[in-house]
Structure P
Amino acid sequence: MKKIGVVLLSMGGPDSLEAIEPFLRNLFSDPDIIRMPRLLQKPLAFLIAKIRAKKTRHYYELMGGKSPHREQTEEQARALQKSLGDRYKVVVAMRYWHPFTEEALRELFQEEIEKIILLPMYPQYSRTTTGSSFKEFFRIYNKSDYPKVPVVKVESYYDHPLYIKALVERIRETLEKPEEYFFLFSAHSLPMYVVNEGDPYPKQVEETVRRIMEHFPNVNWTLGYQSKVGPIRWLEPSTDQLIKDLARKGVKKLCVIPISFLCEHSETLYEIDHQYRNLALSEGIVTFTRVPTLRDHPAFIEALKDIVLKAGA
């Protein structure tokens, strides 16, 4: 029986302390992430990766020596596979570390495939994430010897009702009395030159947040951006500055909701749970709570199933 292939596209993360530098090298070599003169991209990527690997090593030491991103994405793949059934074959393709696109295609074409659905693990579209993963997939697939079948791209699902439902349920699972907290949504930032070129990511993040807050009409909230790299201007306001501002305004119970992350990695486990928590407590915030990422939340897996079924029809 021919099957429909589903490729979960994600960023990936280092699976050991030794993998930190090559992971960062791959990341900074991507012109969709960091734009540099073409001839300088590779040498500068090597240099930046070497410097940042030393700086970030302790992040991963605190996280147990690696990122859990691969395992958690594979958990999502298994849950989606179970939900879809034998008519589909679900695999994972990471952009910057194993399993790479080559490995995903090798696994996928162990079956007889009639169509491929590219499903990004980025609900909000950006050319730096979803766009880059699409490019990498077609670069590898088009030059391969695998049978050429129709490929369907899922661009985004930032407003999918089941995705919103999953986020709302995750918040309610975390907070017994949500109305007692100030909600601080934190999304991964983007360089402003990307935004100024028309990238839809900020508007889609804002719409996701707006739809969530329809379910919490009595809660005050704001949206910030985290994980800036380098000296150029990035999307603002920054999450850390908002924490300081909220503390000065008298907020005592703060709930941080990572809005553009579907699995745990350094941005949530170190940046939010360690850096931002310590900052908040030092600024006078008494209760700091962080909502876990969706991972394989049942409503989220149902959202992915619905997206796949519609894309495969």
Structure Q
Amino acid sequence: MTEDLDKAGLLRRVRELARERNAVLLAHNYQIGEVQDAADFVGDSLELSQKAAAVAQDVIVFCGVHFMAETASILAPRKSVLLPDPGAGCPMADMVTGAEIRAWKASFPGRPLVCYVNTPAEVKAECDICCTSANALRVVESLPDREVLFAPDRNLASFVARRTNKRIIAWDGFCYVHNNILPRDVRAMKERHPGAEVWAHPECRPEVADLADRVLSTGQMVKEAPLSAAREIILATEPGIIHRLKRDNPGKEFYPAHPTIHCFNMKKITLRKVCRALEDMAPRIEVPSDIADRARGAIEKMVRL
């Protein structure tokens, strides 16, 4: 039946199924427009983590990538967490494994480990506290230690290192979307839109961040856009966020710094797949209890900050 529905029919069916299943739809800011529009809540990694821990519904349909659904399952272990496409992964999260992080920690004894939420559950289980791009600096500053291990994003680690007196020892990982945005891309867009401000995500290369007027997480971009005096903004981040920004700020113009670079994993989630997941109550994301129990403490420390 799902295959015969048009977009409007799919949206009605999704909402009908969500009521029947007592489900909530959470979507990341990088999701395609039709998924964002269908969601009960759209946000960044930190906001979605907080929402997953607090929702009253029995079922969470997580429109994002695998590590995000894992995080929701860890924080809400008695709920069913559905990921509409189980192949929606995160290349940066895959750049570090539990075995690798244990060996790395052993080579730096006594140093606390901060893990970006963009990591597998087995890595979170090995860390002292998690962070997102929105709170990474605050998380690092909350630790009493002078040296801190940070995994897996070297660019986010660099962003933090330039704003703290602590020594950051970084894992050599990166987000391919943000890492592929180059200074020449930003300069080219500035030539086309000379009056525009540049906002860059902390996962960007340091040399791109240096060209930005502001360095902000996606959640911070959403909050700052209506407050900013800028009428035009160039965004050095995944272009999916522009759907929400244009919807919420119709009097402003938003331009991607690199319009052809997308997170293909985020784009795997479609409204049709959301509908099918609710019909089948699958695919479910479950984290083994021994890993989940150890990871939960690090995530909850982050959420409490």
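Bear in mind that the values in this text are calculations on the coordinates, not laboratory data. Note that the coordinates shown come from a computational prediction; the quantities given were computed from them, not determined experimentally. Cβ atoms are built from the backbone, for glycine too; each structure is taken alone.
Here mean count of other Cβ atoms within 10 Å over residues 172-179 has been calculated and equals 20.4, so which of P, Q was it run on? Mind showing how you got there, number by number?
Working: P: 12.2; Q: 20.4.
Among P, Q, the structure yielding 20.4 for mean count of other Cβ atoms within 10 Å over residues 172-179 is Q.
Please state which of the structures P, Q yields 2.3 when distance in nm of label points 7 Å out along Cα→Cβ at positions 188 and 236 is computed from it.
Working: P: 2.3; Q: 1.5.
Answer by label: P.
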